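Read through the structures below before going on.
Read-outs: derived from the displayed coordinates by stated rules, not from any lab. Fair warning: this is a prediction, and the values are worked out from it, not measured in the lab. Cβ atoms are built from the backbone, for glycine too; each structure is taken alone.
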Structure I
Amino acid sequence: MSLGDMGLLEDKVTIVTGAGRGIGAAAARLFAREGAALVLAARSGGEVEALAAELRADGARAVGVAVDLTTAAGADRLVEVALEAYGRLDAAFDNAGNGLPPAPLAERAEDDWDAVHALNLRGTWLCLRAQLAALTAGGRGGSIVVNSGVGALVGGFGDGVQQAAKHGLTGLVRAAVADYAPLGIRVNAVAPGVVRTPGTADFFALGPAFTDLVARSTPLGRPARDEEVAEAAAWLLSDRASYVTGVTLPVDGGITATRRFD
């Protein structure tokens, strides 16, 4: 098989978190088409187990596992499943996250902060910690991509708690580069803008007021499809991005280039 015939992630054992729906499910399907062997994770096992069965029926290698990634035990278990199923770990797309409806920062409760940071920041750190340990022990190098968000790069309205977590992810990515690049481990992030997923369905249900705002504030004039974010993550995970590390890549239709939030 020539390099041109190989999938982008051919034979790479890859973890995908938040894989039950939206960007995570789109990534799982894309990564499978690109040749990855997958471990799919979500808090509820039903969705990822069904997705793994779908991918296996199409000839892919995939297992689904229910884990709570706000706990060290959950993050560690995910890596253990990869090692048990495939004998190694090569890559991870740390996509799991949550959010809140918009509200001014002074109106947020402590529980809001705790809920968002427990998964978006602490959970991602726990996943990185377990994954980096496995990649280091494997001695083969590897690649990790974190799903951050446009809020890691620019300010917006009504989203301060989540933006704080996203800025924290930028710091985690850069710190990981400093520690692990000498071992051949690359760590990057994707920063989506507005994406049409099940998680944003309530916003799009608001009708023209929201869709018009997205069109005005995004130079490309539309929200992203979840597959478009998955494509960016696949490239960063692949060997074709072999000299790219420490990057937070906007997948935002031009928002960060123009800072338009009118």
Structure II
Amino acid sequence: MLLRVTCDLVFNIEIPTPFILMLRPRSGAQQWITRETYNIEPNLQAYEFTDFFGNLCQRIIAPIGTFSVFTQADVKISKYIDEAPGANFIDVQNLPDNVLSYLLPSRYCESDRFSELANNITYNQLPGYNQVAAIENWLRNTISYIPGSSDYAISAIEVNYKQSGVCRDLAHLGIALCRSLSIPARMVVGYLHKLDPMDMHAWFEAYVGGRWYTFDATQTGRKGGYVAVGYGLDAANVAVFNQFGPAVYPTKQVIKVEQIKN
């Protein structure tokens, strides 16, 4: 199906403020960008680079006054998430070099603290995809998904203690549990069709059977509609904007996901 994703941000800038933006989805194995619009007002010089994780990022210095960013993309994706029950666990020594970093503990995913819990959750499961599916199901049934309940990132340990969180928090715990089993896992941020309430969304992917698969404990079923914008070890790597200096928050934020063709 073809989705149109839109992000419209407006800021009130009091001093010249450096920004790093990450709002351009890129074509890949799971999605294809057919059209894209990217407008910045006022018209400023921007420098684009690709970060360590392959994300398209833009550097800019916002001047004093109203600063706005409008992005829109038409993205061709599948109607369904790929599934692969029984897909095998890949031994660490056989993993691609660019996947190895997704095995390590990170700022918000303390995977070295979850070995016992992960083994209990995945007891009697086939190593690989089935273990991740068991983790996703445990998250869905154990951790309460409460949209809007947190304005800042918390770690997997904190999520497990609170037993609740936003999409980002459930992804952090899922990633930590997977990595504790030596299954590479990464954070994804982007858009989700028919998300309620509509906002930017976060989920996680796990590397089994020689490729990445999508898992999202906040949703039921295996529907499609995911448009990835950024990938990283955890939330520290996938902010759609980072600003430096006095804190700046959007005075307007509009996120839309519309289906324009089956």
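Tell me which structure, out of I, II, gives 18.2 once mean count of other Cβ atoms within 10 Å over residues 95-102 is calculated. Display every interim value, and only then the final one.
Working: I: 18.2; II: 13.5.
Derived from the structure labelled I.
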Exercise. Which one of I, II has relative contact order in percent (Cα under 8 Å, 6 or more apart), as calculated from the coordinates, equal to 29?
Worked result: II
For this session: For structures I, II, calculate distance in nm of label points 7 Å out along Cα→Cβ at positions 47 and 111 and state which one comes out highest.
Result: II
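Where does the value 0.40 come from, among I, II, when FRET efficiency 1/(1 + (r/R0)^6) of positions 55 and 71 (r between Cβ atoms, R0 = 25 Å, to 0.05) is the thing being computed?
Working: I: 0.40; II: 0.95.
Source structure: I.
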Seminar exercise, completed: Value -13500, calculated as helix-only ellipticity at 222 nm (-39500 (n - 2.57) for each DSSP H run of 4 or more, over all residues; to 500) from one of I, II, is from structure I
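A value of 0.00 was derived for FRET efficiency 1/(1 + (r/R0)^6) of positions 39 and 119 (r between Cβ atoms, R0 = 25 Å, to 0.05); which structure in I, II was it taken from? Please list the in-between numbers first.
Details: I: 0.85; II: 0.00.
Here the read-out was taken from II.
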Seminar exercise, completed: The value 1.26 for Cα Rg over 2.2 N^0.38 Å, for residues 103-158 alone, derived from one of I, II, belongs to structure II
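For mean count of other Cβ atoms within 10 Å over residues 7-14, which of the structures I, II scores highest? It would help to have the intermediate numbers written out before the result.
On the way: I: 20.8; II: 16.8.
Looking at the calculated values, the largest one is I.
For which of the structures I, II does the calculation of semi-axes √(5λ) of the Cα gyration tensor in Å, for residues 183-246 alone return 31, 11, 9? Mind showing how you got there, number by number?
On the way: I: 31, 11, 9; II: 22, 17, 8.
This figure was derived from I.
Can you spot which of I, II the value 58, 41, 35 was calculated from, given it is Cα extents along the principal axes in Å?
On the way: I: 49, 37, 37; II: 58, 41, 35.
Value 58, 41, 35 for Cα extents along the principal axes in Å corresponds to II out of I, II.
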